[in-house]
Structure I
Amino acid sequence: MKMKITALAAAAVMTLDPAAWGISAAAAGIPAAEDSSNFLMDCSSRAGYEYLGTMENGAALQAAYDSMCKAAAELWLDTDRNLGKISVYHTYASIPYGDLDYDTVGIVYLTFRNDFPLYYFTDCMMAGDKTNFYLISDSSYAQGRTRVKAQQDIMDYIISVADKAEDADSVYEKAKIVHDTINEDLEFARDTYGAPSCDAWAHNVLGACQNGKGVCECYARVYQAVLNYLDIDNYIVSGIAEGGDHAWNAVRMDDGKCYYVDCTWDDVLETDFYFAKGENTMSKDHTVDVPTEDPMRFFIELQDISETDYDISKLTKSRAKGDVNGDGFINITDITITAASIKGLKKLNEENFKYADMNSDGKVNITDLTKIAAIVKGKAK
């Protein structure tokens, strides 16, 4: 769901100017450009912003969103800043209601949070008075020195997970690698009584990036952030599962349709059943929130959700020269098969012959074997 920005807006964001973040949100409708150098933008979405623009009083909703973007970017960048309090809340900005009311700005706020998974300091609680909606943070992140380490840990973890998936051939494979990596790294966070943890970190990306554990919101937000970083279209999804609040994801796969992914349930159940599922399967035990006047139950209207589960048999994988046996890898097995063919020990079939014939001269000989060996040794691509 990430929208990259162009022209003046792109230049502003790449300078890390907090003022540009209002421009970046307002520029969401313009054509996508090449990746920005801004890590925050690379991990963000614009799905919520765009949906707010379709609602009644959409311009005012988007203006409030812009103000939230600017305030959060300023806090992310200013790690010398320690947060003061308004009443009992550590507060980093106030947003005037203008023509909106508390609940409506609350809808904007929770939609904004869902577009920016890296903003660990955006509290799930809401606060306001008669004139302002307050952006508040958990006390854990009130000190600037704490945020310095948090943000470096976030960047390190997101990039390390993305690196494992970026060379995969298809969106499906990339999404699956990220799913499996996160579930290998994390465990579900519980308190001393065995209930889901209420600690702030367990509900944001720091659960994954620092503690190796989290609740559903942590799983869904870090999954969203990594897929955004990989330029894979996706949503975080909120709703109800087994009678309680729950978060999962929807990912646009290679066929252009969106499929649900629930990393949390797959991890807890030690399965991959909830990967790339359609509405028919997921609706049996997951209910997605919908647009409503209640900010705590509001969620944007999802588009292009497949009714059926993803059919992996329709996934066409690109096969590289040197992948003689067609298993998706170029390794010692391909060298052995090619060598056996050259020695006359085992003839290659017509299809595999094409991928062993590295220079496309119609022959498979020592020249081709040398080229395959160079790839395996990392001396050629």
Structure II
Amino acid sequence: MIGSVHLKEAPPVAKLNLPSQNEEDWRWSKLDILEPLSQEPHGGFPLPDYLSLWSDLEGPKLLFIDGVYQAEKSNPGPITIQSVKEDSKNPLALMTQGQTGWTLHLEQSYHQPIEVLYLGSGGSYHLPSSIRLADNVSATLIETYAGHGWGNRFSYFNLGKDAQLHRLARLCADSGFTSLVEEGEIGRAATLATDWMGCEGADSRVDQRFDLIANGATVLSGGAFLAKKSQHHDVMLVTRHSAPECSSRQKLRALADDKSTVSLAVRTEVASGAQKSDGEQSLKGLLLSRQATVNMKPELEIYADDVKCAHGAAVGELDSQALFYLESRGIAPEDAKELLVQSFILEAFVSKPDSALYSIWLNDAEHWAGEK
């Protein structure tokens, strides 16, 4: 439990206008939990200790509880708390309109990682953000979602020429639902690298849609979505190559245990003028139970003739030969299984392996694998 915090009553919510599973981009979504969560009050669950959820890295740290910024427990650095106005047609993003959120608009590089922690005590919150990096600017962002209830986030990104943003998003809520909508435009020779770690007990929906609008723009999207019991993770990534010589990589790993479900859908769209595009999709699923489900849908829509694009998808169980080999070397069966699960998870990391984000990712992977 944490000490005195500023909570707010959940406002009355009209019936939600949610997408239907009849819509192709939402075919595997499981949103029926959102209606009851939106009607619940805040405060139904104890809050986790926020100090234990921070990393050991030096840099700004911001805390939100049920969508409310906790100024006395935060060091915002270059982030501004304010109303955010960024357009979106996504129905989940539209719920954040008119809400106070945060902006990160940088004219020069920020060399310390910026951490934002979102805690939920039940009920729901809707929080927008705007991230804009000027030309030649670089930054690192870590976002962690923990606690209970429905946390709904919309993030808009705009990266200028040669800008670089490295992100880690940790979906660590114990129960409820975490929905992330990420949209934006990537400029000339700019790079946006995102790594998701979907662990703990909450369901989730990740919806990322980026437009590569100038030559040499790059989007790297990696994620490990780890599910157990009756948990449900749903991922939809759309990357549009609107300019020549752009690159995109989607490397996603799904692990499903018990009766859980993980669904991964990735689409790369190459416009007619986007010659010399380079796109790669790698989707892999690991079933830890015969009652678990992994769905996959890789797609390429190519309207240019000079491109290099490929996709691959595979679902299977733990390699029995690899398990036998490890056990023959004196490794206990459970430890051998844990090593293989960790290795599978770590394949999904797309940022630099020597970055500050990697150690956090590694700790999360080891923790989840150790519980199996």
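None of the figures in this text is laboratory data; all of them are computed from the coordinates on show. All of these numbers come straight from a predicted model, not from anything done at the bench. Cβ atoms are built from the backbone, for glycine too; each structure is taken alone.
Determine which structure produced the value -3500 for helix-only ellipticity at 222 nm (-39500 (n - 2.57) for each DSSP H run of 4 or more, over all residues; to 500), calculated from the coordinates; the candidates are I, II.
Traced to structure II.
Supply the structure label, taken from I, II, corresponding to semi-axes √(5λ) of the Cα gyration tensor in Å with the calculated value 29, 27, 21. Could the numbers behind the result be given before it?
Numbers: I: 44, 22, 20; II: 29, 27, 21.
Here the read-out was taken from II.
Could you figure out which one of I, II the value 0.40 for FRET efficiency 1/(1 + (r/R0)^6) of positions 279 and 319 (r between Cβ atoms, R0 = 30 Å, to 0.05) was computed from? Please report the intermediate quantities before stating the final value.
Values: I: 0.40; II: 0.60.
This value belongs to structure I.
Figure out for me which of the structures I, II the number 15.5 belongs to, where mean count of other Cβ atoms within 10 Å over residues 39-46 was derived from the coordinates. Write out the running numbers ahead of the final one.
Details: I: 22.8; II: 15.5.
It was calculated from structure II.
Work out which structure the value 2.4 belongs to, where distance in nm of label points 7 Å out along Cα→Cβ at positions 111 and 175 was derived from one of I, II.
Traced to structure I.
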